[in-house]
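These are the structures in question, set out in turn.
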Structure I
Amino acid sequence: MDSLTALGDGLYVVDGPVVRDMGVHFTTRMSVVQLSTGDVWVSSPVEVPFEVLSEIRQLGPVRYLVSPTPRHFWRLYAWHTLFPDAELWSSPLTPITLKHGNLPLTGILDDQATLPWTPDLKHAVIRGSNWLNEVAFFHRPSRTLLMEDVIQIHDARPGHPLRNALIDLGGVAAPGGGVSRDIRLTFRHRDAARESVKRILAWDFETLVIAHGPLVTSAARLTVENAFSWLTQ
């Protein structure tokens, strides 16, 4: 596990442990934002050492815990125990939402124009799929786009030829990565998906943070455009 890494202007990331989902190993990453109000916003929280947790507490009160994608919902449970007074927000619930019991959700993220963190973070629900209604966030102070499962970039692993072949076939191999072919198939309403991508590309971002892959600090916009080229061409 990594340390709390500053990306500038109140945005931090923490790399968590490798997890297994549907038979595939994934790297994990969470985003932490120190809002202009002084509160702390955490997206897709991961297991962290005590020292990192202490650093996060020092940023300010943890006020919001967010699951922007159905596959990360389960991560809210442990952090709700750590921060019982924090508001819990989730992307729209779908058949693949990883739930392990009930949580006192404050709200489901929709396309509402104003949320408590809006001065620092814009958001957009990626429409068009009945399975993966992920929510993308734009951190305006650092000009960073935050995404989770939709865009992935996986490095080849020496000694794992089958896994590497599947990554290639899935369309998510490094260096460019993309939207995996199985996720693409869930987008039955292409017009809605195109409108969502258009909204995201209207944001003035220069860095891309994804949960499953490296930080993209150059050509971030081109990475996103290429990832969704199957929708826009």
Structure II
Amino acid sequence: MKPFIDLHVHSIVSGHAYSTIDENIKFAKSKNLKYLGMSEHGPSMPAAPHQYYFNNIACIPDEIDGVRIIKGVEANILDTEGNIDIDDDLGYYLNYYIASLHPPCIPYGSKEENTSAVINAMKHKKVKIIGHLDDSRYPVDYEKVVKVAKEEGVIFEINNSSLKPTTFREGAWENVGELLKYCEKYNVKVIFGSDAHICYDICNFSNCEEVVKKYNFNRDLIINYNEEEIIKFFDIK
């Protein structure tokens, strides 16, 4: 089964990645990927792009060399109120926000604090995806967040990089198992993301595939392989 999209990809714009946007697109084309998400880090991440980058993102064509470009951001959740570092004006030209917990931007909290931060972030109208909610340093109540995601129409990313042996995130395999259990229980969709920081990682979902196999997760809930759902979810014209 061939994936149509990788939505979580970084370029040198993010400050700690190693490929240009052009290199990312060329590699995505070589993998026969139809949709490529651009999701640079929000401005609160050290070395991330200035807000002007997101204000000017409309200058990037919607399609390059046969690859449809879906313009997004990996926004940083900043506090337990769910505030993020991309406001409505800044995100005017963006198709989607991934909202993530990152140590430089929000301190590790209690399960209750982290759960509140994620739930409140989901209520932002452009937050469509919660990124890599799989780190034991940020414990959450998975059942609570999945139930709210169901209400808000938000989905969860299964992050391939979190599941690598070299990951700095803690307990990812076990935490993803908990997340998948409740996503299946409440019929909430997930999306695989490479979280590529170099072009050669784009469309690498090997660990994602292993983890859904390990937990016998319902593949009908993975949207990467359903082009009709991708078009609807990202409101692609």
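Miscellaneous remarks
- Structure from which 21 was derived, relative contact order in percent (Cα under 8 Å, 6 or more apart), options I, II: II
- For -6500 (helix-only ellipticity at 222 nm (-39500 (n - 2.57) for each DSSP H run of 4 or more, over all residues; to 500), calculated) the corresponding structure among I, II: I
- Structure from which 19.1 was derived, mean count of other Cβ atoms within 10 Å over residues 36-43, options I, II: I
Computed from the coordinates by the stated procedures, all read-outs in this text should not be read as laboratory data. Just so it is clear, the model here is predicted, and its values are computed rather than measured. Cβ atoms are built from the backbone, for glycine too; each structure is taken alone.
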